[in-house]
Structure I
Amino acid sequence: MTDAPRLDPLVSRIVDELASEFASAFSRETIERFVAQSYVELERRARVPTYLLTLTRRFAVDRLRDLARAEGKTVSDQPEVLFVCVHNAGRSQMAAGLLLHHGRGKVIVRSAGSAPASSINPAVVEAMREIGIDLAEAFPKPLTDEAVRASDVVITMGCGDACPVYPGKRYLNWELADPAGQGVDAVRPIRDEIERRVLALLAELLPVDR
């Protein structure tokens, strides 16, 4: 594998941990490949590499869980929703944070970007903090095939045709103003409109009393 010499030994520890966690689903070679790819993808965009290994592990875990679900190796009755925008730094992050908050653990939520930024828009972080949702641990992630395959609902937000289309998925496109380069005052109405749509979606996904 081309990147292995540079990634070892730092990434090998993550591979060891995940090889144990996902032993019943994937070979060590598959896990090593996903961890290495996740590291490389995030390294390209990291401004400050301090948390790169931590983020690599989190991203690789999400990808492996999505792959397991997509391949039928795990089964869940929880709906899975994927939000996709261009940079995964504003709209899709707010939508994911709001659905996680209102879904109360009953919906699996992912977000991604067709061209991820290096960090989340600070005005978006502040606007979400105002309503009690902390995005401090969120980070922009590239769109992956397995995330789309594992999702029941894929919601795009101005990312064009970047998202692959698979049969059996529900695709929605939310036309929303882009918060990129905007201050908190401009982000608030975008946040509130996203929340309105998230609550409507949640009522469809979980029609019974939550």
Structure II
Amino acid sequence: MRVTSAEFVQSSPGLEGCPPDEVPEFAFIGRSNVGKSSLLNLLTGKQGLARVSQTPGCTQLINFFKINGSFRMVDLPGYGYAKVPKGHRVAFQEIIAGYIADRPNLQRVFVLLDSRHEPQKIDLEFLEWLDEVERPFALVFTKTDKLKPSHVKKNTDSFLQALMAFHSATPDVFLTSSKTRDGKREILGFIGSLFDAGR
């Protein structure tokens, strides 16, 4: 699939403020500073479409982007560390849970993971929750250009092994780098196949 148009639609503080659910949505989420905005800009081919920041916890709302006039990519607040008051962090978790569990047109959750690290407890806990609410997900390992391929493979294999403790099926896995543009074609092709299957 090729992205021919990408535009910001709106931001929402919660499920009730989301745009109408008439088109498929594909959500992207991960720990703060995992490279989510950079990946969205890479996929859409529009630098600056999603805000890139060196400050963890920058995304605090659900951001919707209309792609090719036919579906949306959704930028969700990062889970985990965010440099905001504790009460606000609780609200972020409610925003995430409400959207993911109850949004009827959400087709897939892309969970971003930093390929430089071994399995992190907070990532596994989030994926276990996705499993509990029966929401299909795919794994996107970011920043693969910063490691040797053998180290990337070691960390991804370790993560998949840890995932088997609660998730029996092997999820779709993508290796990405916003610097080398690796993974763009594969993710867009995957989204295209899901979109076509849902027509």
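Readers should treat all values here as calculations from the given coordinates under stated rules, not as data from a laboratory. The shown structure was predicted, so the numbers you read here are calculated from the model rather than taken from an experiment. Cβ atoms are built from the backbone, for glycine too; each structure is taken alone.
Side notes on the structure shown:
- Structure with the greatest value (metric FRET efficiency 1/(1 + (r/R0)^6) of positions 14 and 150 (r between Cβ atoms, R0 = 30 Å, to 0.05), set I, II): I
- Source structure (of I, II) for distance in nm of label points 7 Å out along Cα→Cβ at positions 30 and 190, computed value 3.8: I
- Origin of the value 24, where relative contact order in percent (Cα under 8 Å, 6 or more apart) was derived from one of I, II: II
- For 87 (volume of the Cα convex hull per residue in Å³, for residues 102-173 alone, calculated) the corresponding structure among I, II: II
- Taking percent of Cα pairs over 20 Å apart as the measure, the highest value among I, II is held by I.
- Label whose coordinates, when helix-only ellipticity at 222 nm (-39500 (n - 2.57) for each DSSP H run of 4 or more, over all residues; to 500) is calculated, return -15000 (choices I, II): I
- Comparing mean count of other Cβ atoms within 10 Å over residues 70-77 across structures I, II, the highest value is found for II.
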